[in-house]
1. Comparing volume of the Cα convex hull per residue in Å³, for residues 67-154 alone across I, II, which structure shows the greatest value?
2. Using P(r) over Cα pairs in 10 Å bins from 0, in percent as the calculated read-out, with 8, 28, 32, 21, 9, 2, 0 as its value, let me know the right label among I, II.
3. With relative contact order in percent (Cα under 8 Å, 6 or more apart) as the yardstick, tell me which of I, II scores highest.
4. Where is mean count of other Cβ atoms within 10 Å over residues 107-114 largest, in which of I, II?
5. Comparing mean count of other Cβ atoms within 10 Å over residues 91-98 across I, II, which is largest?
6. Taking FRET efficiency 1/(1 + (r/R0)^6) of positions 123 and 187 (r between Cβ atoms, R0 = 30 Å, to 0.05) as the quantity of interest, name the structure among I, II where it is greatest.
7. To which of I, II does the computed value -24500 (helix-only ellipticity at 222 nm (-39500 (n - 2.57) for each DSSP H run of 4 or more, over all residues; to 500)) belong?
8. State the single structure among I, II that was used to calculate Rg and Dmax of the Cα atoms in Å, for residues 75-114 alone, giving 10.9, 33.
Structure I
Amino acid sequence: MEALWLTLQLALFSTLILLVLATPLAWWLAHSEFTGKALVEALVALPLVLPPTVLGFYLLIALGPDGPGGWLAASWGGTTLAFSFSGLLIGSVIYSLPFVVQPLQNGFTLIGKKPLEVAYTLKASFWDGFRSVILPLAKPAYISAATLGFAHTLGEFGVVLMIGGNIPGHTQVISIAIYEQVEAMEYAQAHGLSALLLLISFTLLTIIYRTRKHQGGLL
């Protein structure tokens, strides 16, 4: 239960941070044309194809004592962000970024700029128009992005293992707990946790497809 609670916290915080970060990035990618756009999109999508252990290794270096994460940790008296919940959170945000950016980018592309331009004719500012017009229209895309980001974080293994190791109560998420139980041949406990993850994942996917059915093609 400790590993499950830690995993749920990690998934929730990662998803909230990703929605904040991905919204301006997805809007920019959806409505901007510039030299090098393909490179930016490839960089955002890189976690989709990069082996998790490779990404986890470079994040471990970056978050370690000699990397930027070590310098940041030193500002409040620490030595590293690796092997901590904060490190897991950073890694999860980076690893799940394309699962949140891409649904939002697709949604913003389908909506287009016209609804916002109409809001401008009514003297609305960009933020007023975005909040009152774009966000309601993009609701299905946000549901898809949040669900995918949350579900993807639940199943992380390679990245979190490289960054956080396996410290019960601090960095041991549910996927690592399952692996540990299988290694110890505790198949009954591993089955219980695996079945729980399966149920959660199936439920989240059902939410996505029901949203697509009832609210249209912004997913």
Structure II
Amino acid sequence: MSKSTVPTSVIRRLPRYYRFLGELENQGALRISSRELSERMGSTASQIRQDFNCFGCFGQQGYGYNIKELREKIGNILGVNAISPMILLGAGNLGKAIATHIDFEKRGCRLIGIFDSNPDVQGRIIGELEVKSTDLLEEFCKTEKPIAAVLCIPKTETAAAAAQLISYGIRAFWNFSHYDLKFEHSDIIVESVHLGDSLMTLAFGLHKITGESDSGR
């Protein structure tokens, strides 16, 4: 099965496999069965085997999976070793937190520039990078050739900023702006993160258990 035909649901599980296997490797584990891995991940052995079979047979019957080799193969599928240059727009609290606390290079990207339109934050150092004016974006993209961008800017500014960045060669966005980029740019890669949606999902779970508790009184 080619990568283009692998279900999105499988792709979204790969980073979790990669993370769990990394934890096992750090603990000194050498191999694991699909059943043992499923117990740790709260999945099923059948689901894990089906997911891995989308990319070829990784394990051996009666032996299980070599943890180091399996993690390396999943890392290659995810592209974590093919480091892509990335920039970040929006050096406010969220952008600063992402630039400071995300280990980009362990996840297939290298943050090479941070930009903001606010003169008050321009010139500040975040991590090892100086916040630059967005007026310098075009020249920076011409010389440094980033291909991805993190968007930590207001929703109202996203459409214009994305169009500008695409014209400068950006082809992928890690989008925190809550603006639906796919609506206008179907040919780019977009991973949108909605922190508010995640919190509401949690609220649903809380409402469910508290509602069940109340109903049982």
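Values quoted throughout were computed directly from the atomic coordinates according to the rules given, and no laboratory measurement underlies them. These figures come from a predicted structure and were not determined experimentally. Cβ atoms are built from the backbone, for glycine too; each structure is taken alone.
1. Going through I, II one by one, volume of the Cα convex hull per residue in Å³, for residues 67-154 alone peaks for structure I.
2. I
3. I
4. II
5. Evaluating mean count of other Cβ atoms within 10 Å over residues 91-98 on every structure, the highest lands on I.
6. II
7. I
8. So the calculation was done on II.
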